[in-house]
Structure 1
Amino acid sequence: MHNAALQAVGLTGWRYQLLPVPPELFEETTRALPAAGFRGANVTIPHKERALALAGEATARARSIGAANTLLFDEDGGIEADNTDAPALIDALPFSPEGATALVLGAGGSARAAVWALLDAGAGEVRVWNRTPERAQRLADELGAVAVDRLEEADLLIHCTPAGLDGKGSVFKELPLRADDISRYRCVVDLVYTATETALVQAARARSVAAVDGLGLLVGQGALSFERFTGIAAPAAAMRAAVGRPQ
């Protein structure tokens, strides 16, 4: 997706590449990237909170969320953190979250971005559920949400756990959620992105519930990160086409 965008804007000397990094090597690897010629990096599970912690500077948004998915490097090796997950989520919703109720599943970096984004956009109440209740409570306390111990009816259901990320499992097997429960929500958002629609998105569409899938969010946050990396407006059409979403 990013390489397609770089080609579209004529940055032929740039390249976007995958760097699998285990948690124990994250800080060491990231600090070495500026000297290796990197302009920036996107960060995903499980590094988003640590990405913010190692940055010398951060946007107000990233600081408030407590997690970063975008790192920018300067010529002196300095690191700035940003979070493009939050605005991408709001942009992707089919209706304004102002005054709405939302249920966020998960308590990691993506969940933190979702909770902050929804509250910042004026959501009436944001609830947080996590398999480990203490993590849900901590996130809720830090960001002003409400921790819950069961999946309640809401306008928005935002799935931010890794369930189904490997393409083998299903959210319905890994979380206390049934397909028929989806009709209790006006919109379902699944941050998991796979080559085909996830079981959660399929269940929502089958029940005529609005759905936002992970690939759409991937393009949205990626476009915002691209603009931070390059200073050039992102060629959204080229990025969507690269992930099979030409519309």
Structure 2
Amino acid sequence: MKIDILFNDQAMNSRFLEGHGFSCLLDRHLLFDTGLSPEVLLKNMKTIGADTGDIGSVVISHDHQDHTGGLWEILRIRKGLKVHACPNFSQEFKDKVKAFCGILIEHEKPFEISKNIFLTGEIPGIYKGKSMPEQSLAVKTELGISVITGCAHPGIINILRRARSLFPSEDFYSVFGGFHLHDKNKMEINDIVAKFQAMNVKKAGPTHCSGNAAEKIFTEKYMDNFIEVRAGQVFNI
């Protein structure tokens, strides 16, 4: 399965624009998050030759602006597009999706959104003392299970445990996206890396809100199996 990184705080080269947030495109038909800026998202889509007309669904991990900012322009272009969200997203977000003529679909429990692509279902999280529910993607391929996260407000290990509960007999191949470790100290990050390794995660790619310290520690621990995630990167999982 092909994954195009469309939006990230860093780009792989000058052909791609950088922007705060995250977005990726799975097999050119499933959009996961939309970054902060519609201009950056659409420019990077154009650069890789992706067509908004091929997108069948959009999955939003959580309703922070750096993951939803490009959604409204996508919905303006593609009225009637399915938007997969969590039940406890803000009412403001839900009303805006409907105002832009999107079809809002809420998932409390895990759901197979496309062949071998699963939503984890809503996982409770906390951000700045307030509730921040989030969902991630779990993709099943011949290589194993790959988990794609937006910001991991529920805790990246909690997300992996949810994914493991969906596929108890499958190995993890890769985990990448925002791990939200920028406020963690080195001891805490090392503990999380140790848990990744104990869960036999083969490849890891912290980015976006993960923080420089986490990227450095994961790089040291995972070496050749560290995934550098940048706008314009293409992964096959």
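Only the coordinates and a few stated rules stand behind these numbers; no lab work does. What you see is a predicted model; the values in this text were computed from it and never measured. Cβ atoms are built from the backbone, for glycine too; each structure is taken alone.
Figures for the structure shown
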item: Origin of the derived value 0.95 (FRET efficiency 1/(1 + (r/R0)^6) of positions 110 and 150 (r between Cβ atoms, R0 = 25 Å, to 0.05); candidates 1, 2); result: 2
item: If helix-only ellipticity at 222 nm (-39500 (n - 2.57) for each DSSP H run of 4 or more, over all residues; to 500) is computed and equals -10500, the structure in 1, 2; result: 1
item: Distance in nm of label points 7 Å out along Cα→Cβ at positions 22 and 126 - highest-scoring structure of 1, 2; result: 1
item: Label whose coordinates, when mean count of other Cβ atoms within 10 Å over residues 174-181 is calculated, return 26.9 (choices 1, 2); result: 2
item: Parent structure of the calculated result 26, 20, 17, given that semi-axes √(5λ) of the Cα gyration tensor in Å is the read-out and 1, 2 the choices; result: 2
item: Winner on mean projected area of the Cα convex hull in nm², for residues 158-205 alone once structures 1, 2 are ranked, highest first; result: 2
item: Which of 1, 2 yields -0.23, -0.28 [log10 I(q)/I(0) by the Debye sum over Cα atoms at q = 0.10, 0.11 Å⁻¹, for residues 54-133 alone, calculated]; result: 2
item: Value 0.95, calculated as FRET efficiency 1/(1 + (r/R0)^6) of positions 70 and 190 (r between Cβ atoms, R0 = 35 Å, to 0.05), assigned to which of 1, 2; result: 1
